[in-house]
Structure 1
Amino acid sequence: MKLRYSQTSPYVRKVLMLAHEAGLADRIELVPTDVWAPDSPIVRDNPLAKIPCLVTEDGLVLFDSPVVAEYLDSQHDGRKLFPAAGRERWVALRQQAMADGICDAGVLRLLEGRRPESLRSADWIERQRRAMVRTLDTLEAEAEALPKPDALTIGGIAVAVTLGYLDFRYAKDGWRHGRSRLAHWFEGVTVRESFKLTAPPTE
């Protein structure tokens, strides 16, 4: 399998963390891809020009991260990270949706902040920031529903990756303030090899 990726993408990290947890990492060839380059090869595989984008061993091209993650979870015989059915599945998918939503807002906020100041919308940036704060508060309130660090689901992986992304891009926001339960849960996940091996570059 080939995965178009960037080390700084939280969506890619979610997929790679799942791959490590599932014992699949050594079956994936990583293909560094700059989606912003005018001639980026990503468009040959994904018309949306987004990563992660997985090319399976039989040539099927899959995107975006929830689809790629679920496909990878179908390729191993161990404990599944996508619960099969029932309330546990919907809780995990909801957690993934909240985590991805925080990343979506964070990326939009980041890109808007990089625009020339004369074109930048403070209202748009603030809208994204508020969405991030509200969802973090919800995760704090529902921290007891997060999976144990040694029994992660796709929901737990997505939340962990998102909190790591906030440390990477929005450290000054101090997401831990007032969210002690979420912070305590996160500390338990940061020691996992799958989390450490997929960390973004520090420089």
Structure 2
Amino acid sequence: MGSTVKSRLKEFLKYLGIGQAKFAERIGVSRGFANNVGDSIRADNLAKISKVYPELNIVWLQTGEGQMLKSAALVPDEKGIPYYDMDVTASITESFHDVREEVQYYINFPPLNDCDAAFPVYGDSMIPDFYPGEVILVREIRNVDSMLWGEPYLVITNADCDNLRTIKNVYLSEDRQKFILRATNPRYAGDTIVPRDCVLKIFLVKGKVNRRQL
């Protein structure tokens, strides 16, 4: 038996990591909307969903055809997120804005267009969260105290820490003076300890796209 509108909507909620009540609150419908939806969704409700979740492929929601998420689009001008074809572990300048000549293209993906940069993932230390070849989209964090510990970040350090540039899950030491960098892949056991004053820049990994979507 094929999937239904209700099952696809619940699949999208699972992807978002939110419950039916929160979803209903965000789009402005009754709390039981997701559970009571029938074989179709009214046009006005589809418009509400699209406004709040522009990444959702409405055709998929209605018919099951295609992919759940819209594809990110490449744009020729400087609208969107600049993509740099750089190894995530490579040593580069501390600011993406200093390497404008390295931009390969721009990615226009409205849900993540507030990101500062995009680049490919190399290596397997963050599997299963991030696989080699996926494109990571990051946003700079300026207030360290607002960081969500345990989330993946791109960390760029100075020469005292070997000009490190890496994606890792970041934690704070008990004395709050050091960052603890930890891989997701259990093959990469052991933490990397980095003094806070050695970190030049730190970026939250807000999302990723697969190259097949580009």
Structure 3
Amino acid sequence: MRKNNRMYAAVIGLAVAGVTTLATGSADGHGYVDSPVSRAKLCQQGSVTNCGPIQWEPQSVEGPKGFPAGGPSDGRICAGGLGQFSQLDDPRGGAWPTTQVSAGQSYSFRWRITARHSTTDFKYYITKNGWDGKRALTRADLDPQPFLSIPYGGQRPDATVTHQAAIPSGKTGRHLILGVWTINDTGNAFYSCADVRV
């Protein structure tokens, strides 16, 4: 009987270790854009209400990488394809608060990294002129190429990451900027949507 108890304890121990490894492996990298202020950050700071669980974890919008060829489906991009964060995809009648920016002028794009991770790159996309802010974001709404791409070659970013870039010339009116932080050693990326007015 003792032999069976030891074997049972060993199996349980291995199972717990396996679950712990899986859990920590999926939680290595987390972050969000806080400048310009992202939808997730607006929810976290209480500037926007009725946000659901994103208000407690703005850093957790993690979905499949490979955007724009892969990644979350259209209409679910701002939430990274995650149903529990679907409030980020809700256009709220075009009423998300905006950050004022100027076309052609340099702006600092800042990520808060709450858990650092081996990184492929950071990319930033912006909507086309005439974007309808009353609809959930689709790929067709965005310029096809990122206006800023920062390769990282597998390096781990600092806790705060700032990228300097000009808002593309010719942009006017309301826009959405999509930041994508692609993780190097997992199949995921982090998605962060920020509403701006040019």
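Values in this text are rule-based calculations from the coordinates and carry no lab data. Treat the numbers as computed from the prediction; the structure is a model and nothing was measured.
Give the label, chosen from 1, 2, 3, of the structure having the highest value of relative contact order in percent (Cα under 8 Å, 6 or more apart). Before the final figure, lay out the partial values.
Numbers: 1: 24; 2: 16; 3: 28.
Between 1, 2, 3, the highest calculated value is found for 3.
Quick one: mean projected area of the Cα convex hull in nm² came out at 12.2 when computed from one of 1, 2, 3, so which one is it?
It must be structure 1, since only it matches.
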